[in-house]
Structure P
Amino acid sequence: MKMDVSNLLTSHMCQNARMKRALAALVLVASAGVVAQPKVDVAAALKTVAPDLDQRLARFKQVRMPYNSGALSQRERAMVDQLVIALRELENIYWRQSDPEALALYNALESDKTPLAQKLRRYLFINGSRFDLVDGNKPFVGTTPMPPGHALYPAGLTRADIEAYVARNPTRKPAIYNPYTVVSRTGPNDADLSGEWYHSKFVEFLRPAAAALRKAADLSDDAAFASFLRLRADALLTDDYYNSDIAWIDLKNPKFDVIYAPYETYLDDLLGVKTSYGAALLIRNESESQKLALYERYVPDIQDALPLAPEDRPSVRGHATPMEVMDAPLRAGDLRHGYQAVADNLPNDPRIHQQKGTKKIFFKNFMDARVNEVILPLAAKVMDPAQAKQASADGYMASTLMHEICHGLGPAFARVGGKQTDIREAMGGLFGGIEEAKADVVGMHALKWLVDRNALPKARLEEYYASYVAGIFRTVRFGTGEAHGRAEMMEFNYLSEQGAIVNAAGRYRVDYAKMPPALAALAKELLEQEATGNRARAEAWFAKYDRMPTALTNVLAAAKDVPIDVDPIFSFAEPVR
């Protein structure tokens, strides 16, 4: 991930028109009017800004992400322009899912040219909210704590409230747990809960988004890509992404591509099922894409070799596993704010995983920025000097590639009470951390499997391990309030417990001999957590391992001059309304 979740929860999704009408009866009907922004008092807000805002901003290094329009034809440039319009509409929606109050403040600050106002505006944009991803999602302006469900649920609603409500009203569960609805209180004394379809709630933005996709389709010289764009435009207005996801996976080495849907559940720490809109404009890097064929060949064999019961690892032979290395000259929504993803594995609908497969996308420009600006400089300060030199861009690419492949491997569903259950629903808000950890650890376990079969050179195994651990030091700096940070904090502590990572004289070094068995054992544990859907087991596991030890805190503090992440600067304007 930043993996994503086009996840129609199989047990709750409408499988036919009759079911869809039944679900619609439970869903509030939105007006086609403007989704109003809250009012904001800029002067009052500026008095509550965190005093260390300058230091927080310094943690994000601005890096330009060029767009080479000169390499494109006039028709291609016109198509890109329409795709940019479409991306901007999803950006508008994302803020309303994440933090409408932050959006109102962000726009109100535009006319205030004082340094504090403009710095606050930039940090609001980096986070896509008032809540600092690197500081455990605590507010950096104001005092309001982050709602665990952001703006996807009513304020104050808890998971226990929802579970109690659906126990009393089981026919309401499909609407409330649907990944494409916003939950609200209704009825006398707000005693009821209802879900409103995204395509109704956000119609103001989705109609022009769909229109822009159709215009882009008309300009595309790739018939398959044009067909996909038209199907995705239809999906925006129905919240049924299945057919367009199939068409997306079936694209063959496209020059242009997009990620464009509500996929991820990172905003939903309440139920772990609500998706947020994200998008990326993609232009193919042909030479790098050709290097992925070796990995693609072994995907079915890796699935068959996982340390998991056969009934929990369905065969993926015959499934599509397209892999693309792309440059992303623009991103929007959940791909734009907070943690800057360098790869994606999509879609997340488990039906498509079973029937078709997934697509792996690697953002070459973002990968280069992360490695050169963050990972390698950080490794030089916190790792054993000789091992820091073993970490490399190629080694990190290999671990990232296996991470994305392994998002699509393992169990497709959890077994709960003798029934198939969507893993996200079974794990709730824990799912993001568990899934990211599974992809990391199973990916590294699979890299060793490839080395053992001479698919990759044995001489590079230490490089792979050093690069993986260097990446951990980068990610844990986000803290455990972010899914990737929580995952890799757990990985670090477990591997340290097993003696695979050790602190020697204020620097960390990898015990290369202990890495394979430690990773194999951890891979088995995480795969079994997902396969059984045992939330209590997962909660206990992360409670034991997801706290940053003092020694690591001190080592990382000595490297505070290295940025935590990049802040991409695109060639395209990024207005939000």
Structure Q
Amino acid sequence: MPKTGRWALVLLLVAALGFRALFIAHDMRELVMRGPLYDDSFYSFEIARNIARGLGSTFDGVTPTNGYQPLYVFLLVPVYALAGGSPTLPIYLALFGSAVCNVLTGLILFRLLRAYASPRAAFFGLVLWAFGPAIVRQAVNGLETSLAMLLVAASVEYYLRVFRRAPAPSRRQALTLGVLLGLAVFARVDALLLVAALGLDAVVRRRPGEMRTLAWAAGAAVLVLLPWCIGSQAIFGTPLPDSGRATRFLSEAYAPHDHPQFTTASFAGGAPLSYLAENLSRSCLQLGTSPVLHVFTRGLERTLQAAALGPGATLYAVGSLLALAGLAVWWFVRRSTRYARNVSKDFGFLFLYSALLVAAYSFVIFGQIFYSRYYYPIFFFSIVLGAMAFDVLVGLLHSWRAQRAVAVGCTVAYAFVLAFMSLHRVQNGNYRFLHVVDWIAARTEPGARIGVFNSGAIGYFSDRHIVNLDGKVNPQALEALRTGAICDYIESQGLDYVIDHDWILHHFLLDGAVAPQCMHFARIDGDAALGVPGWAAYRVVHDVTTRTPGATAVASRLSP
């Protein structure tokens, strides 16, 4: 690469890191209330803090949980151990580390595009990664997203540029690939889909005698994961995080609230086809936020909103645009003899990996909310394809000067437009959980035990004992929800209050739930006092006069 190209690359990487730092350099309260932090981020933070305190793998300090992506949490433990008890310093360090991981992923993207396309495609792709709203938003979300994506990208690059190019991959190369893939799964369990796609590709392409080499790679990946799998299986009965089971259960349980055509009985025999179809459509809307297309899909959404058309029209319009864009990219890239082999042969396993991700989150572990972090690897791959298509389009110009002018102009224009979009979209959240923390401090007694479904930030910042009730980081609560015994669980834990969306509390606790005779709920405040729209607080009234023998006593001052 020429010296000017190297300097341009360094400046672009520094700009990408600085741009991410803009969203980190805020007061913690603003980071929590407006984003980019998610409430789920604080499950990881609190579990890491509790491990550092010697309390074990637990969110509430008592109940063991495996409901998190382990590598990220384990890396946070020494940060908390050295932070001197500061609740915010480890979060800032985690966010900066995530930003660095994300920029390094951009460097891998650049190298892949330079190797398989051209320098102008590489710079265009890096600009999309550096400033795309969906990329930047998830780069500093406080979760494992950036770390997991870095390991996925490193695995893909090593497989494409080292392992597959070697005439006969050595044992060392196989072990390196296996360790990278094992770490990718350890960082985020859905990387198992990458292992499946890449493994199938490697087996289909195997050369004489290469099965032994692939066995070494598989063995290395297994060794990386084995300690966690054994420990998790022994303690929780599964090597997979319980948060996945909880997410699917909650999505089905909450479906009737968002979709009145469904009832709880609708899911008795599995998710209805219409529900799965809607999940797939919501996945398509998320894919439309890929930086390659986001400028156009956002413009289309704004136009349809101005025309007062409903969400159905938006879905069909964005879906059609995605289909047309996908066909166009495929046609342009296939049209180039330079790229035809790369796309169809070298990148085939990435198409399979993308399809598996969409299928997994649309039909298996679907979420009530479809976050773009689910499809982060697809965004990475879409940028590769989009940059290749951009290179083909620019190459249609006959003049070298015209090619350079158009390439530079489009790249700079995309940088400014995407940066502008990110500045208006990355910190547009409305997470008011800290208002609930303030209410708890003012309205509950020290030592109170409080159950909350969306309990991440509240559990992290409140000095009361917060118990997770949605089961993501509390397997006992999840089992109670699944068996309809959540009220019994609340009684057994001696909870003094329950707080969350009023409709969630009604769904699980108040409307048709069978509560023990010695307990009932008394509403004490609503969203005006709590500061979160739709939230309510209920006092758990434990009637000691009707308590069954052997039940744990609770202070009688909780009576209304």
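Quick note: the coordinates plus some simple rules give every number you see, no bench work behind them. Computed from a predicted model, the values in this text were never measured in an experiment. Cβ atoms are built from the backbone, for glycine too; each structure is taken alone.
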**Report entry** Source structure (of P, Q) for FRET efficiency 1/(1 + (r/R0)^6) of positions 107 and 403 (r between Cβ atoms, R0 = 35 Å, to 0.05), computed value 0.90
**Finding:** Q
Query - Origin of the value 13.8, where mean count of other Cβ atoms within 10 Å over residues 43-50 was derived from one of P, Q - result: P
Requested in this report: Name the one structure among P, Q that FRET efficiency 1/(1 + (r/R0)^6) of positions 395 and 411 (r between Cβ atoms, R0 = 25 Å, to 0.05) of 0.30 was derived from.
Outcome: P
Query raised in the report: Upon calculation of distance in nm of label points 7 Å out along Cα→Cβ at positions 75 and 211 from the atomic coordinates, which of the structures P, Q produces 2.4?
Result: P
Report summary line: Computing mean count of other Cβ atoms within 10 Å over residues 179-186 for each of P, Q, the value 21.9 comes from structure P
Report task. Could you figure out which one of P, Q the value 21.4 for mean count of other Cβ atoms within 10 Å over residues 283-290 was computed from? Result -> Q
Query raised in the report: One of P, Q was used to calculate helix-only ellipticity at 222 nm (-39500 (n - 2.57) for each DSSP H run of 4 or more, over all residues; to 500), giving -20000; which?
Result: Q
Report summary line: One of P, Q was used to calculate log10 I(q)/I(0) by the Debye sum over Cα atoms at q = 0.08, 0.10, 0.12 Å⁻¹, yielding -0.51, -0.83, -1.25; that structure is P
